[in-house]
1. Given -13500 as the derived value for helix-only ellipticity at 222 nm (-39500 (n - 2.57) for each DSSP H run of 4 or more, over all residues; to 500), which of the supplied structures P, Q does it correspond to?
2. For the read-out semi-axes √(5λ) of the Cα gyration tensor in Å, a value of 31, 22, 18 was computed from one structure; give its label from P, Q.
3. Out of P, Q, which has the highest value for relative contact order in percent (Cα under 8 Å, 6 or more apart)?
4. Using the calculated result 18.5 for mean count of other Cβ atoms within 10 Å over residues 31-38, pick out the matching structure from P, Q.
5. Rank structures P, Q by mean count of other Cβ atoms within 10 Å over residues 55-62 and report only the one at the top, that is, the highest.
6. For which of P, Q does mean count of other Cβ atoms within 10 Å over residues 207-214, calculated from the coordinates, equal 19.8?
Structure P
């Protein structure tokens with residue numbers, strides 16, 4: 001597996017590092033318009049390989065240096081500043097996407113395209129349009145991170161390992177995202193039936209607080225240290241691993257929905273099966289009428305943002 005990471009900033013470098021530790025790729029290529037930074041990141045990562053999984057890491061100075069990649073990962077773009085929402089980044093990052101994606105696809109026409117750049121739903125739509133690729137070959141990291149954040153909170157509240165919690169956040173990777181409480185389970189037990197031995201099921205008020213904490217997590221991190229990169233770097237590596245190992249893993253990634261439970265013409269996150277060819281299937285997750293309405297409204301928020309930037 002050859003992976004080309006476009007963007008040598010904190011997210012791109014952390015994703016590359018996580019890929020090394022997890023043994024995802026045999027070769028990592030790092031491209032950035034700031035060639036010196038790409039060189040430095042590649043050198044720093046190369047010097048860690050003795051203590052990670054064997055792989056080569058190199059930097060390139062032009063998009064055509066990403067040739068023959070199996071997956072191209074887009075992490076470049078303006079980063080979120082304190083007080084900004086992800087949607088505030090849309091115009092600049094869509095413009096960047098339109099400039100760079102055609103050259104990347106020309107260099108690696110058979111590659112899958114994984115979008116990490118925010119706002120990921122809007123940029124995924126722009127990348128799909130700019131690439132001309134089949135929609136099953138263009139996905140975004142979407143709400144994989146948001147779902148992880150929710151699962152961590154549920155695990156802490158219900159006093160179990162996070163690996164035993166299954167719950168999805170869907171829709172926008174942002175302020176309109178939706179928690180699918182009705183299908184959440186812990187150890188195979190529906191959340192509603194979580195018993196008194198470990199503290200009962202979270203109340204409606206607790207659930208609202210949890211979802212608010214998930215939505216506000218990035219703002220807190222950006223305010224405290226300037227950027228989020230550890231968790232999204234590991235998420236990126238995990239999505240790449242599902243593709244590289246043909247796992248058919250279910251992950252709530254961003255993809256183009258032409259028709260999903262009555263929701264059309266939008267890129268956003270729903271649970272999908274990922275394999276070595278990209279998006280293999282979407283899951284029609286049961287949801288309440290309220291959850292479906294909230295998901296439809298989240299789709300409308302994304303469409304309005306796309307319209308505003310011509311995506």
Structure Q
């Protein structure tokens with residue numbers, strides 16, 4: 001008999017978590033901590049440090065992505081962000097920082113503050129081959145069927161992880177809310193540990209499929225000499241933690257690009273995974289307000305943004321700004 005957390009021998013060349021996980025990471029909607037605990041208020045001292053930072057930046061402006069936290073007074077905000085980092089790594093896996101003062105600063109200044117304080121959690125890295133570090137998430141009228149990423153449409157994204165096609169595992173995702181949609185656009189997150197427990201108990205054969213590498217479309221762009229697809233498993237287990245890489249549409253597009261249809265077993269496994277992730281007893285749900293920042297552990301949280309209807313006035317349309325962060329190890 002295996003001890004709790006022990007890795008099962010790989011029958012097909014992969015390592016798989018073979019035990020039920022019962023710690024804080026395996027939360028469900030009815031077991032997660034109180035909603036008020038998801039929010040982390042910036043202290044008055046931190047807000048004062050933000051103001052000092054903007055005043056300093058106005059005197060000596062430079063590109064936002066050249067700014068270093070250690071050079072500005074808002075480095076003092078790091079103390080407020082320690083509990084956020086703990087929640088990302090040892091708690092529920094997500095946190096909402098409340099909030100940047102949107103009425104006081106311009107959009108560019110808010111992005112500068114977001115860029116700076118996020119460095120207390122990790123190191124920003126590029127989100128596409130163009131080298132974008134701060135990525136605007138808003139509807140551009142494009143369609144994922146014709147090559148667009150879900151982040152620039154108003155379509156429901158489906159449960160996924162960011163950078164599922166990338167060479168590097170993405171640790172954290174940050175989202176700064178600048179403006180909300182007229183209706184919809186609700187955020188949902190699901191613990192991969194809770195989903196994995198469900199699959200292990202009721203659909204163990206599905207896990208064998210999900211731990212196998214699958215072709216994934218490199219929707220983030222392809223560098224010269226690279227294949228347009230990458231092979232990634234949906235789930236990995238390193239002996240201590242799960243690592244998830246998933247966006248079903250990218251998997252289907254990847255198989256189409258190489259001319260290799262998904263097998264019946266693969267389709268069935270993805271169907272069951274999606275069905276589990278959509279269960280009403282698993283997701284935590286919330287709506288961000290302007291100035292709030294959502295951070296999540298992208299290694300073991302699946303997330304979704306519901307479809308939304310936007311304002312006709314371009315100045316009121318939904319606008320978020322996304323950051324990808326490497327954990328500091």
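1. Traced to structure P.
2. Source structure for this number: P.
3. Q
4. Traced to structure P.
5. P
6. Going through each structure in turn, the value belongs to Q.
Only the coordinates and a few stated rules stand behind these numbers; no lab work does. These numbers come from a predicted model, not from an experiment. Cβ atoms are built from the backbone, for glycine too; each structure is taken alone.
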